[in-house]
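Q: Down below are the structures I want you to see.
FYI, it's all coordinate maths here, none of it is from the lab. The structure presented is a predicted model; accordingly, all values stated were derived computationally and were not measured.
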Structure P
Amino acid sequence: MNRINYLNKKQKIALYILAITIYLGSYTILSICGEYQITMSGEHRHLGGLAMMDMYKWTPYGVTCEIYRGSSGRKEIRGLNFLGVLYSPLVWIDRKYIHKNEYPSW
């Protein structure tokens, strides 16, 4: 039998709140320990079609989750690891609102 079925409504809500708090808290720690890393956006390419390293993207510690523009012009995901899959929604929110991409001024 599943033990969660024996919990009352308040206990279930408390368990969900605890799980969400652990999820957000663990991501916050990884984000605090993160850094900007140079990567390819796929927007700029050499004559042979290879993408250039043209932007700095925020990367939480141990998380690999990259979206780039492929040679076909479509956005693609590459280099996902387990933490990248687990935290991808938070990584995307973090990059959009808190740690925005930075572009070198060459």
Structure Q
Amino acid sequence: MQKKYVMGWVRLKPGMRDAFLKEYQIGAEATRREAGCVFYDYGISSTDPDLAIIMECFASEEAHAAHLQTPHFKAVWAAFERLGARGDFEDVWSDNTKQSSVRF
């Protein structure tokens, strides 16, 4: 089954980082509890305080589509529209992945 990965870069309006993170954290926590969520994480660029970076993976296209219908996704998208200036997203589908483990 193909997993769906989404990478996102959200340019926030100047000074809106803290307000965005407050709302985004709630949505991120709810997303991580979804049955089809493999991982969901985000961070702020170390060189640009107004650039949020989003990394997510869902077990399938269907799981991601279900995520897009949740109330918490809709609330986060509303926060993007209100507090963000621009968003760029890349979708990647993968049915052939190789897992590697390294001991340190």
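Q: Taking mean projected area of the Cα convex hull in nm², for residues 34-81 alone from the coordinates of each of P, Q, which one would give 3.2?
A: Corresponding structure: P.
Q: Let me ask something else. Have a look at P, Q and say which one yields -13000 for helix-only ellipticity at 222 nm (-39500 (n - 2.57) for each DSSP H run of 4 or more, over all residues; to 500), as calculated. All intermediate terms of the calculation are to be shown ahead of the outcome.
A: Details: P: -13000; Q: -10500.
Attributed to the structure labelled P.
Q: To which of P, Q does the computed value 7.8 (mean projected area of the Cα convex hull in nm²) belong? Before the final figure, lay out each step's value.
A: Numbers: P: 9.6; Q: 7.8.
For mean projected area of the Cα convex hull in nm², the value 7.8 is produced by structure Q.
Q: Which of the displayed structures (P, Q) returns the greatest value of relative contact order in percent (Cα under 8 Å, 6 or more apart) on calculation? Walk me through the numbers on the way to the answer.
A: Values: P: 21; Q: 46.
Looking at the calculated values, the largest one is Q.
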